[in-house]
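The numbers here are math on the coordinates, done by the rules we state, and not lab data. In this text the structure is predicted, and so the values were computed from the model without any measurement. Cβ atoms are built from the backbone, for glycine too; each structure is taken alone.
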Structure 1
Amino acid sequence: MRILVLTWRDLAHPCAGGAEVYTDRVAREWIAAGHEVTIFTSRVDGRPVEDHAGGARILRRGGRHSVYREARRFYESEGHGRYDLVIDQVNTRPFLAPRYVDDAPVLALVYQVAREVWLYETPLPVAILGRYVLEPWWLRQYRRVPTVTVSLSSKQSLEHYGLTQVTVVPVGYSPPALSGGCLPPKEPRPTMIYVGRLSANKRPEHVIHAFCQVRRRIPDAQLWMVGVGPMQAALQRNAPTGATFFGHVDDATKHDLLARAHVLVMTSVREGWGLGVTEAAQVGTPAVGYDVAGLRDSLAAHGGANVRPQPQALAERVAQALTGEAALLTERGEGRVLPWDEVAEALLGVSGLPRRQSAYAPGIAPDLSEATLASRATPG
């Protein structure tokens, strides 16, 4: 099968996040199963306009805003008749592929909706226009288009916008990259860790504020900040004693830090899922995060703790866990992650095209019950 993925960023983009990881891993599984994958995306400084990664053909044309126009031009001039399935990945703004792809099925992939993120990442009045006019209008174009998202929270948000064919296909997991192939011991000092982009919608400043409160109770506590972004310089200038900024790290280093820390903290405004929670769980580190869309799904799946979205509530729960006053792990809920090959199969199942045997059907969320997934879910 020949699959075309339209996405605003590929994994080589410096701002790539969970959505790009999801796309990359699924594409690799499709290629391993014998499918041909082309990823059409925006240009990246220092990267060729045509590239190959993991067996996929990468085409880079246009910038942050013009990539959508370039995608249409590409399909009308070069893509027509050459693909069996088109994945329209919606990252706030969609490619509106159903308008011009009339010779192949189109599957919308919405890792998360923006909603509240508009108010953190764009200035007024653009934020109001985007939140209440543009995003609802864009998404309504997909009312009857088969659509995949990664959590029940995101499914509910999409249905609120009027989409009627939304299926949950969860994120995947694979063995973490660890030095020596085994977990390192925990740090001797109580350690909080944040892993993510240092941008306004992730609210990393809340992590700093919560850490300051934790240190009043636990003077030797330390904080590791892993990631880069527009807030990095300001956060580092005002960082309290005990906070260390690692910047961008490779996967092996990230998993090593996650394994050595005692608790991961997540403070986003909204997530599609919260991939950091899954990565931390794989190396035996629990998480505390804000009770917001996406995070409440991943935290429930891995036995983490939800708190109201305030630094004080975050600090209280983290301090309780670090001092042993209260167990951090809670009862697991629904939403287990699956092996990546099953995720890839499920996506093809939603499209209605032939694939290897899959239990998923269009419009119906995968069976995420404890009984069904206990034997194949990621540990932790």
Structure 2
Amino acid sequence: MQTKLCHCRTVKKVLRFLLLSLNLVCVLLLLLSTLTEWVSPSQMSLPSLLSYVCPYLFVINALWVVFWLCFVRKAFLISLAAILLRMGFIPQYVQLGGSSEVAVDDASVLRVMTFNVHGFRGPDDTLSADSGAARFVALLHREQPDVLSLEEFTVPRRYALLDTLQAMGYRYRHGARDRMAGVVLFSKYPVTPVAGGGPGKVYTDIEWRQHTLRFVSVHLNSYRFTSNETLNLSSFNYNDTSARSIFYKMRETIAWHEREWRDDLQPMIVSSPYPVVVAGDFNDTPASYIYQQMSKLLNDAFVKQGRGFCTTYHGQVPSFRIDHIFCSDSFYVQAYRCIASDISDHYPVMAVLAWNTDKP
């Protein structure tokens, strides 16, 4: 009997050790995934790669807290401490009490929309561009944005989209390298192109109500996954070849985003003589390095007025919030909305900005 009791105690000790070890691994992964606040991909790529699963790691550690509490074990403090230490990341994913009301008849606000239209082909590429463009125009009639930052824009063959937008009041437009394709800005207010930018970026100054603002439209490099790799990501079904390919493409793209931030976006924002609005498809989540650096300089409209857990991409890979609208302190974010749509594999994102009279 005594031998059996000793054996049982040994098994319990081993099991407890294994569970604690697994718990510590989950804590370590959570802490690593939030190091992007300080550690750039060029210094260490692992935190940036883990940033994509940051919200899941918060959930896993919360489950560890519940698990240990059920057994009345002080080990619950391990995950709880990690969550409390990095809880500043949680509001970037989940918000309560924000406003989604977008007043279309208020002339004192600036309504900004960013939308990766995916060539108007729908989330699964089965929608014709002409039909998608017609739905897009109907969306604009409902939401009445003043400034449009569009990514993966293309002009349909038959539907007279440019003429229609002109008739709707979008008299000013500017595209990367002066082309109406890719990243394109449309505005109801006068626009002056600003030198710089390059692939995936459009810089303009917009005259809005006695104010000048620097507007940056962006579409950062995508990951260029093949259809098979995208399918593997969505189904969590990997083999050695696809896993390596996905890993290298993610690491390469994350490094590219850092260069775009360091060499292009950051200098433009810091040197701007005017308040700044940055909108577009960042292909990066809130835990990413570029988002963390951007949020040190500008305010995320979702954090100011978002509601719930927001996802802006609804393609085959796991959904994330990768389309963002940032603005200077000179603006007050009055409302934020992510709009359900079948025009693209992204959802349009809308923010209503008002001039902040408490700031210069």
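So here's what we get for this one:
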quantity	calculated
Which of 1, 2 leads on mean count of other Cβ atoms within 10 Å over residues 16-23, largest value	1
Structure responsible for 59, with percent of Cα pairs over 24 Å apart, for residues 40-167 alone calculated and labels 1, 2 on offer	2
Which of 1, 2 leads on mean projected area of the Cα convex hull in nm², largest value	2
For distance in nm of label points 7 Å out along Cα→Cβ at positions 32 and 288 computed as 3.6, the structure of 1, 2 it came from	1
Origin of the value 10, 24, 27, 22, 13, 3, 0, where P(r) over Cα pairs in 10 Å bins from 0, in percent, for residues 96-223 alone was derived from one of 1, 2	1
Origin of the derived value 14 (relative contact order in percent (Cα under 8 Å, 6 or more apart); candidates 1, 2)	1
Label whose coordinates, when helix-only ellipticity at 222 nm (-39500 (n - 2.57) for each DSSP H run of 4 or more, over all residues; to 500) is calculated, return -9000 (choices 1, 2)	1
